[in-house]
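Multiple structures are listed underneath, in structure tokens.
Each value in this text was obtained by applying a stated rule to the coordinates, not by laboratory testing. Values in this document were obtained by computation on a predicted structure and should not be read as measured data.
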Structure P
Amino acid sequence: MIAEEAKAIRLSQLPAGVKAVIQAHEESDFQLTLMEMGCIPGAPVWVEMIAPLGDPMAIQIAGYYLSLRKKDADKIWVTLQR
């Protein structure tokens, strides 16, 4: 039996309460800032809550909460944590 390969999705697509692991960033001016805030590949991330209109979203990463705009979360690729 072949193990199913984890599919990467954008962080902005995760619903609240779902845990994932950061896989990669898209090239952007904000990429270095995201990495300085702890959004590095291999880091576990958890979507704490999403604002009523969908933007911004609060994530838990590296032991603290971080609020991200949806357009910035859209540049982070994650895989679901099982």
Structure Q
Amino acid sequence: MTKLHALSFANAAAIISALLMLLLGLLGAFGMYTGAVGMMQQWHMSFSLSFFGIIFGMIEAAAVSFAIAYLFAIIYNALLPKE
């Protein structure tokens, strides 16, 4: 089995999360997906539909996703069978 490169995996997760938060912020600014925007405003301390709210939401989503994905990769690699 192949080991995950933890840093690359975590960076990819952070980039995808930030882009998805940007997309949700832009769509929310145009009045679309208001339910999802409301949930993101409840779940993320810094997310709002203002310019800075979207930017800080992207940063927060990237940081949380990076940490979770990095830990996932470390645990995944530790659980791989030894050869």
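If you work out relative contact order in percent (Cα under 8 Å, 6 or more apart) for P, Q, which one comes out largest? Can you show the working numbers first?
Details: P: 42; Q: 47.
Going through P, Q one by one, relative contact order in percent (Cα under 8 Å, 6 or more apart) is largest in Q.
Taking 1.05 as the value of Cα Rg over 2.2 N^0.38 Å derived from one of the structures shown (P, Q), identify that structure.
Traced to structure P.
When helix-only ellipticity at 222 nm (-39500 (n - 2.57) for each DSSP H run of 4 or more, over all residues; to 500) is computed for each of P, Q, which one produces -2500?
P
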